[in-house]
Structure I
């Protein structure tokens, strides 16, 4: 009898968890430095309903702000990051700040490195998805740029050279 109650209680707990807003599909990009740079890190993506939580930890940067984008191709083979193509922009929007509704799907907030060259970022974005639809980021790449993003210059934000690149892979 006790065992039956325990099994029933476990079923209620599991049913309750299934209805809770939790984490969906996830993906990760391992950033590697482009030729002549020392930038490295990890970017994690987790689908949470209609948003994607993005968490980045990056090191080897010059202190200050750095452009940070999802690019259209999952190819970091060129040594300078140019094989990753342009910003991921399946909806043909202008480049803009990530708080702007009309923007590239690949427009991310800037990374801001401290005096040790380390940057962290945690943000939730509403224009990208993991594993489904036109805005799916799996198989694309993440690029860290040398300079700040001005969020105005089209189509790149005038962020300068690509100092790190990582392909986004589904977990």
Structure II
């Protein structure tokens, strides 16, 4: 026994596909136009105004957000400019204070240096006076020592004692050279 399976409903008419049936083609076109007009009217009266309102509201919100962002950007630029100006002013004040302090310290150092130099010059003058006095005293002693030594040498060499004037002249003549 052979079994056959099929998908058609028993007792139905076998014919062409209903949308391609020429006898129902005109009524299908009319219903297509009616459905299209109905959907067009529904879209234009209900859906599209709502979508347009949503898009317009979003555009307004975006424009408002952009305006607020621009305003905040201007405020931040102004704050940045004020900060940079304050920073430049602070640098200039710091530079002025540093220059003033440097000049003040240089003047104080110059004053201290002059005082120290004056004190050293006074000590140097005193030392030079002391050296000159010591040298003068030493030279006086040198003359005496030289005269005594010359007298002793001459006595030893020739056995005679020279005169004090001759010894003094010989020593003076030797010291001049």
Structure III
């Protein structure tokens, strides 16, 4: 697969700090066979770029830090992005409104007009985690109009749900 293949996609992974973005990315990069391995991470201060291979697709995934001070820099990564993976801590009900606001800022940017959206409702193994329907409502995904979007319950630490989400992404990402 050479550069620019229709199976190559530029993907941005974003979400509030501590949602699990880096763990999701590193799990996907390592592959399903190694899903049970423990990954230790530190808060992402700038960004990581990893290539995730999945069933003939190659996703170049940009992981940008989620702290308040870094979030304004997200927009610099939007041009050329074909999909957004948005990770939320589905157990952190206090911050879903903030997560929704940040998500809409990204998706309403002109550079993202053709991008599809995969939401990982992460930490869904915890007892008070929001259901996928609650996540859809809290994040107001219907307001994204004709955009392809999908909420995938996940648990990044075990890998649960991650590859189902990637499968949806592989089907829905469009060349720019």
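Derivation of every value follows stated rules applied to the coordinates shown; laboratory data play no part. Being a predicted model, the structure only gives us computed values, none of them experimental. Cβ atoms are built from the backbone, for glycine too; each structure is taken alone.
Suppose helix-only ellipticity at 222 nm (-39500 (n - 2.57) for each DSSP H run of 4 or more, over all residues; to 500) works out to -6500; of I, II, III, which structure was it derived from?
III
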| said: With percent of Cα pairs over 15 Å apart, for residues 79-142 alone as the yardstick, tell me which of I, II, III scores highest. | reply: II
| query | 0.75 is what came out when FRET efficiency 1/(1 + (r/R0)^6) of positions 47 and 87 (r between Cβ atoms, R0 = 25 Å, to 0.05) was calculated for one structure; which of I, II, III is it? | reply | I
| Can you tell which of I, II, III yields 46.4 when mean projected area of the Cα convex hull in nm² is derived from it? | II
| request: Given a value of 2.7 for distance in nm of label points 7 Å out along Cα→Cβ at positions 63 and 95, point me to the structure among I, II, III it was derived from. | output: I
